[in-house]
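In structure tokens below, several structures.
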Structure I
Amino acid sequence: MMKTMRAAQLTEPGKPLQLVEVPVPKPKRGEVLLKVKAAGICSSDLHYQDGRSKVTRLPITLGHEVAGEIVECGEAVKGLAVGDRVSLFYLVTCGECMSCCTGNDNYCNEAEMLGKNIDGGFAEYLTIPARNAFPFPNSIPFSQAALFTDAVATPFHALSRAKVKTGDSVLIIGIGGLGLHAVQIAKIMGAGQVIAMDLDQDKLDLAQKVGATAVVNPGHENPVEKVASLTGGGADVTAELIGLPVTVRQAIDCTAIGGRTVIVGICPEDVVINPYHDLLLSERTLLGSADQSRADFPVIIELAARNRLDMSYSVTRELPLDEVNRGLEMLRKKEENIVRLVVTFP
């Protein structure tokens, strides 16, 4: 095996990622060495590059949506073998605290995130605890499996927290890398009506292709009135996946009496909420959803393996590592109708 590898690292906020040669890591006890095959480019990577969200050290290799092939196992690794195709849960946790033991790994005090706190997948190899690696069948391409990590697992976790039940009307605000999968997940969970909201008509058309029963374009119509007319008063569940004050406010206003609003989009700005009118009188539940849990992965992989999840529209374009900065710029400028851009490796 090679002693060095290429990696795309953030060395300074506001600057392009630097392609560097670094040593191939060695798996420790309980870890596996992964030959990276695919790594998704997420809006979070833009936030780290722009300095809107902070990484904990520099330089750091970005990329938290990762799938690849195990090429070496450290001591005491059980249940995995060289050659296994795996998708990665991106939070490296202690595995022993109450949060980890109860399926709430995302609240582990020792959690470190790939591509934010520790080196991620914009590299030819990476090491990861074996408990973070989930095998998937040969029928699923690496580029799609990489997206299980965030683009699928995050909306799955959010809609699970919102307790979508049979017959619910569900509104998905933001039809991007998360929203396209959220539409499908809501239907799988039993939603009777799934409404997609976005300003981009192409994305709304795509949402209908994967199962949205209705669409709302706030640029052309009053979203609150439209959702109320479609549902008879408001959505039972609303998932906000964008992270802007205006869309968070719309999410609350579009939710029915007794409904649940779950906020997923990263919104650092304040949003005005009137507890009396927004929550008390309407008995709405306002939820936050952070990341996902290891427990979500086996379910997601099973759904994809059985073709319950249609991932055929998920990967907009595959790019080599040399073009990772081009991919980040495409995402920043909203070029094309991007669901996900994925860095792929031979």
Structure II
Amino acid sequence: MGVSVTKHLPGLALLVAIAAPAMLVQSWITVSGRTVVSAVAIAIVIGVLLRNLAGFPDACKPGVSLAVKRLLRIGIALLGAQLSLGQVLRTGGKAVAVVALCIALAIFAVRFVSMRMGLSDRLGTLLGVGTSICGVSAIVATAPAIEAKQEETSLAVATITVFGLLAVVIYPLLGRLLGLTDGFFGTWAGTAVNDTSQVVATGLIYSQRAGEVATVVKLTRNLFMAPVIVVLSSIYLARAQSAGDGAAKQGGVSLRTALPLFVVGFVAMALLNSLGAFPAAALDFFRKVSTWLIVIALGGVGVETNLASLRTIGFRPFYAGLCAATFMAAVSFALIAILGVG
């Protein structure tokens, strides 16, 4: 136990050293009491610069990985204490139609474009689920279900990561330029940006309220992962069997994939807050801890971003990813505006 804790300390210390000045700068730069520069954005930028200019010591890798994979989810769960269950259900419920339509359209459109560019059917499918549902998590969960090759999985992950990181920068700029409300922007980010960490970052960079809406919409979107994987797995199994492939095997989806624990925690905290279970001091504590954990974890996302490795994507997957990201942004924006969700 002691060895396990010790190996995480260097990485966690590095991320705290990134998060602390980011939080400090955020508190310094305000206009009429409103945050102008987000600590999340600062932490990501510091992390990316540190990784690509100074390097990433091996001793820090376990702690950084822990922050990105675990602490972020705890921070998101605690974020639920800032909302009521009614708010969560209303926000998520209104976005269901947009999310469902975007997922269906994106998977078919991205797969079609990818195949037209000469990419494999499976790589196109992975790009489609990564773009439409849950970024890297969806790709990793779907790959074994459709028996994708390791190279296809790696290419899909790299491509989705690039455009997810670009979204963190571009979406807030577009939102300000278009004068979007916090609700509209949060719904747009939660629907169109790829990975959960990227969605949280994009929303919080815009505003606290946009971050809360984006998180709720993204968690609603995550719940579509299980049924989509089951459907895709069944389609590929049927194809393999019709082609006489006796080695084809049925992919599965675990309960943990269908309903991630941090989603349950987020809803549970919102429910407890609705019931008045937390005194004001506890809510303030949860808010501060959630903020720090999210900034620390997203600093870790920056530290894990190796810009040099992104050059290996290649021409065709890059343009397929560009088409996927553009399609998702445009279609989700249009649907939100037409349905009046935001």
Note: mean count of other Cβ atoms within 10 Å over residues 16-23 at 14.6, derived from one of structures I, II, originates from structure I
Computing FRET efficiency 1/(1 + (r/R0)^6) of positions 80 and 192 (r between Cβ atoms, R0 = 30 Å, to 0.05) for each of I, II, the value 0.15 comes from structure I
Highest-scoring structure on relative contact order in percent (Cα under 8 Å, 6 or more apart) (candidates I, II) is II
Structures I, II compared on distance in nm of label points 7 Å out along Cα→Cβ at positions 104 and 232: the greatest is I
Matching -24500 (helix-only ellipticity at 222 nm (-39500 (n - 2.57) for each DSSP H run of 4 or more, over all residues; to 500), computed) against labels I, II points to structure II
Ranked by volume of the Cα convex hull per residue in Å³, for residues 136-199 alone, the structure on top of I, II with the greatest value is I
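Every number in this text was worked out from the coordinates using simple rules, so none of it is lab data. Everything numeric here is computed off the predicted structure, so don't read it as measured data. Cβ atoms are built from the backbone, for glycine too; each structure is taken alone.
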